[in-house]
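Novice: Structures are listed in the sections that come next.
Nothing in this text is a laboratory measurement; each read-out follows from the coordinates by a stated rule. As the structure is a computational prediction, the values presented were derived from the model and not from experiment. Cβ atoms are built from the backbone, for glycine too; each structure is taken alone.
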Structure P
Amino acid sequence: MLQIASEFPLLSCEQCARAMMQWLTANQIQGKISKLKTKRRGEAFISSDRFDPNQSITENGTHYGVEVLGQVFDNLSTVGLTRQDWLQDFHCPSESFTIEEIDFT
């Protein structure tokens with residue numbers, strides 16, 4: 001997971017999540033995709049505590065991660081975070097998000 005995450009730059013979270021999902025599926029490892037989205041329509045700015053707070057990590061108000069074995073991975077770092085830490089890492093002007101989770105094997 002860490003090697004896959006390191007291959008995807010900022011603004012490539014969806015592609016990174018797909019690559020992780022494909023690798024996990026090929027290796028028969030269960031996981032889930034977490035889709036974090038701002039609640040307010042038109043609110044596209046999401047920042048991460050792992051980056052400059054004045055820089056958006058997305059262009060469309062949506063960010064993806066992959067949870068496996070209790071850790072969530074994304075393209076922002078090569079370190080997995082607990083689900084709670086991952087969710088608390090993100091901010092938007094309204095501080096209101098929705099989360100959609102999709103299981104896969």
Structure Q
Amino acid sequence: MWLLQRVTAAFLVVVLAFHFFLLHFYHHAFEITLMGTQTRMQDVGYFATMWLFLVTATFHGVNGVYNALVNQGISGTPKTAVKAILGLAGLLLVAQGTRVALYMNGFLA
């Protein structure tokens with residue numbers, strides 16, 4: 001998991017740079033609209049990038065919180081409970097994010 005945490009961090013840095021460039025420098029805040037977002041999400045490459053960003057950020061965050069708690073000494077039943085709760089929270093976040101992304105690209109509209 002250590003290596004995967006580092007790989008996801010590198011991916012997040014690259015995609016976040018893309019996000020900032022596209023939505024904060026190329027387009028300005030006043031130019032960002034719901035319609036424009038829906039148009040961008042209809043592009044398969046953009047949709048895939050944003051969905052991978054969602055999944056990667058969720059894994060990176062959930063795994064980071066779990067590892068921080070393990071490093072603080074959590075063990076036994078609390079460790080198992082935290083793992084289950086964080087795992088469920090991660091799955092729900094990805095499911096809801098996927099639902100929103102599919103709606104934004106017109107697949108669920």
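Novice: Here semi-axes √(5λ) of the Cα gyration tensor in Å has been calculated and equals 32, 17, 11, so which of P, Q was it run on? Walk me through the numbers on the way to the answer.
Specialist: Numbers: P: 22, 14, 12; Q: 32, 17, 11.
It must be structure Q, since only it matches.
Novice: Tell me which structure, out of P, Q, gives 2.3 once distance in nm of label points 7 Å out along Cα→Cβ at positions 43 and 75 is calculated.
Specialist: Details: P: 2.3; Q: 5.1.
Going through each structure in turn, the value belongs to P.
Novice: With helix-only ellipticity at 222 nm (-39500 (n - 2.57) for each DSSP H run of 4 or more, over all residues; to 500) derived from the coordinates and found to be -26500, which of P, Q does the value describe?
Specialist: Q
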